[in-house]
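The structures considered in this document are given below.
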Structure P
Amino acid sequence: MTTSDPYLFEFLLRQGDNPLVLGHRTSEWCGHAPALEEDIALANTALDLIGQTQLWLGYAAEVEGQGRSNNDLAYLRDVYDFRNVLMLEVPNEDFARTMLRQFLFDAFQVPWLTELQSSSDQRVSDIAVKSLKEALYHFERSADTVVALGDGTEVSHEHMQTALNYLWPYSGELFGTDDTDKAIEERGIAPLPSSVREAWNVTVSTTLAAATLTAPDDPFAHSGGRTGKRHTEHLGHMLATMQILQRSHPGAQW
């Protein structure tokens, strides 16, 4: 990594790659959602997430100072250059997993972006202010859907519990801490991710109780995505689809 500020660059990649990967996964529902209203809502959520990505990766490209753009960072990096948490790259599987994953992420993003509004870095603060408005809407919708499906029919409850059992071991990575996090905290740019875990725990436990869903007791948490050391096999397949136009026609413009 060649940049005068590698910790900030790494931090910004993490902020941008999460909504980028989740945005692409969410966009895969376009034309395939279980109802027209959901199709439109998921498409709008995906657009919000990609919009946030443009801001975070645009700033990352400036910090890197190597002449790359946010598009280059999105479409011309390989799997192990990505810094998203693993939970966001796994396949949608079904509507239950999609909405449960969105909720677990939203429950993190709301307190996280709230904290970033007070960042010592004005650009980070400005992006957080804009992104939080969207995250609050995403959270309201995903939480309501989790409760409606979890406390719905026997079939919908079963699907939601299966999704929760699958995603829960991935959720702990949201709160990982390494040298980058510590360096960013020391500069007042962002708190440690672990600082918002209690708020996440309260939100998630309250919502799951209302949804009559039970979180697994196993404390194991997958890791490696936010450092780029490990990704699931699913990310490579996803990037092959997401990046094919840019890689087939480098520099192409509409």
Structure Q
Amino acid sequence: MHDHTPDLLAEDIRDSVRTLTLLNGKAHPLSSAMIAALHAALTRASADPATRVLVIAAPGHIFCAGHDLKEIARHRADPDQGRAFLTGLFDACAAMMLALARFPKPTIAMVNGIATAAGLQMVASCDLRFVSDRATFCLPGVVNGGFCTTPAVGVSRAISRGAVMELALSGEAMGADWALRTGLATRVMHPDALADATQAFAATLATRNPGPIAAGKAALDAHLGLTLEDAYALATPVMVSHFMDEGRLAREAARLY
């Protein structure tokens, strides 16, 4: 167990699965300090060869309520009404979300409650989302006189534009059935089964060859924005590299002999 910021984030590794657990209060808001702690943890985990899979979890009925509105409110008294603080906050958040989205190892969000605004952005930035049937998902900016613009960047990479707009224009909380139907949720299960099922899946995934997974994830991100022709041109040499990977060659030799 690593408690670099015990009031914000706990880290645990088991069976090559590193779990980051949000701890800051009941709503686990993405304050400036929380964003920094998450980014630092992602940097450590990315460089740690013992970490094969990353899980992000949170206790209680709120997974993450998004940005810390009380922290933002305090900076409304600044001479610029908080513009400089907000710019730094959202820049730091975008950098952390990018580190999560581009993480070289598989990532799983384990959601057993409410994921709202930037909290939903973080969930959507993971490769897989294992959720309980009591989980809900919300982009509520429109209700508060705004729009969840930066959260929608992450969410729109996981689900269709129409589904994102339903979240962003209604501001309503959507349930696990909606999330499964739109592709936001990868798997839905009973709350009592969630932790064990997520760990079991992650532990099995952790036994897979990490080199091709990292290269494959990067290639997938790169080719999604390309034409079909350019996508195959990019993916084919990466596919060849998978067959030349030392770990794969060793496994094939072990089967032969």
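Values in this text are rule-based calculations from the coordinates and carry no lab data. This structure is a prediction, so every number in the text was calculated from the model and none was measured. Cβ atoms are built from the backbone, for glycine too; each structure is taken alone.
Given a computed value of 2.1 for distance in nm of label points 7 Å out along Cα→Cβ at positions 27 and 163, which structure among P, Q does it belong to?
Numbers: P: 2.1; Q: 2.7.
Derived from the structure labelled P.
Suppose volume of the Cα convex hull per residue in Å³ works out to 145; of P, Q, which structure was it derived from? Numbers along the way, then the final one.
Working: P: 125; Q: 145.
Going through each structure in turn, the value belongs to Q.
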Check your understanding: helix-only ellipticity at 222 nm (-39500 (n - 2.57) for each DSSP H run of 4 or more, over all residues; to 500) computed as -22000: which structure among P, Q?
Key -> P
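On relative contact order in percent (Cα under 8 Å, 6 or more apart), which of the structures labelled P, Q is highest? Provide the component values of the computation, followed by the final result.
Values: P: 24; Q: 16.
Max of relative contact order in percent (Cα under 8 Å, 6 or more apart): P.
P, Q: which one has distance in nm of label points 7 Å out along Cα→Cβ at positions 11 and 195, as calculated, at 2.1? Working shown, then result.
Details: P: 1.0; Q: 2.1.
For distance in nm of label points 7 Å out along Cα→Cβ at positions 11 and 195, the value 2.1 is produced by structure Q.
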